[in-house]
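Asks: Multiple structures are listed underneath, in structure tokens.
Every number here is computed from the coordinates shown, using simple stated rules; none is lab data. Quick caveat: nothing in here was measured; it's all calculated off a predicted structure. Cβ atoms are built from the backbone, for glycine too; each structure is taken alone.
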Structure 1
Amino acid sequence: MKFTQPKLPYAQDALAPVISPLTIEYHYGKHEKAYIDTLNKLIAGTEFEDMALEDIIVKSEGKLFNNASQAWNHIFYFFQFSPDGLKEPSGSLRDQIEEQFGSIDEFKHQFEEAGATLFGSGWVWLAVDHDNKLCIIQGKNAENPLTKGLKPLLVFDVWEHAYYLDYQNLRADYLHKLWDIVDWSVIEMRYR
């Protein structure tokens, strides 16, 4: 197996009550594992077998793209959280958010709104372009900013399996609570 599922950098119950241990068990433990297992089967013996995951995402389509991108998206999502991380952005990232969105609160409002209004399943992203301009992007299904030449910084998963066990149909509540566990030191590292 080329790709393996990395161990989370926190205990299964560390993000509760925002994300319950049961959601971690199913969402990361089963959904994410299935994407990685399927990805490994799909690339075996193909031109993609020796590529980096990001290259597979950019160069593939259909079932291979869906599994590669979902494998990457979930790792990106789960590894941005911490029960005791930096709670607000700082430095140049904070400055850029405030310049473009007016305030941190306004950025969060727009980000949550993009997630709440995405019809169906997908992701809401904060990404940066080559000119250092931040953008909030809705991505349906497995869509990923890498395919648009953008650098992803932050993502919230709006597939129902990400929140339904904990929030049922209250997607907006889930999106709002995720700020409590975002570790902005991770987002700042991605920005640099």
Structure 2
Amino acid sequence: MTRVKTFFLSAAASLTLSLALAPALEAAPEAFVFDKAHTHIGLTWNHVGFSETRARFGDFAGELVLDEENPEASTLNVTIPINSLDTGIEKLDGHLLSADFFDAATYPEATFTSTKIDRTGDSTAKVYGDLTIHGVTKPVVLDVTLNKLDTHPMSGKKAAGFNAKTTINRSEFGIGQYVPMVSDAVEIFISTETSVAK
């Protein structure tokens, strides 16, 4: 076999291998980071039957590992400083952060770690995980909608946007002050943008 023929055969084999590996490389799970400027973590609860009180957490840290080919293999973890709670009313914030409710001095963080993901549609899923608040860990389920997965027009990076919601009973986390006059059920709503970490 001539050297020229050997060279072309080797080149063809390398090209074939590269083409075979390309889909696998493209399908590899990717780490996404959260855009804090375009993330809202909100809470809503009923106040003595007269109104809905709303609050948000203004700070958090976390990472989403997204597997596009196998979304069920994706993972999510988030940590929220309790002191970032904001109702827009300083006195109410202070009461909610006190030992009557979150007791932020003793339990400064809330965390969520996913344990399982089930797809429920082309752009929806249930994300199961462990939520820890006030030193108590309970399983919760987030109903998640993928809003968009595409190249972000501003950053040029691959980006993914989601909405998620769930409802918890705060008494199950040891925060039962004024139940049932102030509702036990607390609705949690999240809207976020993420982009590839690299």
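Asks: From 1, 2, which structure was helix-only ellipticity at 222 nm (-39500 (n - 2.57) for each DSSP H run of 4 or more, over all residues; to 500) = -12000 calculated on?
Replies: This figure was derived from 1.
Asks: Now for a different question. Tell me which of 1, 2 gives 157 when you compute volume of the Cα convex hull per residue in Å³.
Replies: Of the structures listed, the value fits 2.
Asks: Out of 1, 2, which structure matches 22 when relative contact order in percent (Cα under 8 Å, 6 or more apart) is calculated?
Replies: 2
Asks: Supply the structure label, taken from 1, 2, corresponding to Cα Rg over 2.2 N^0.38 Å, for residues 121-160 alone with the calculated value 1.68.
Replies: Comparing all candidates, it corresponds to 2.
Asks: Comparing distance in nm of label points 7 Å out along Cα→Cβ at positions 49 and 169 across 1, 2, which is largest?
Replies: The maximum falls on structure 1.
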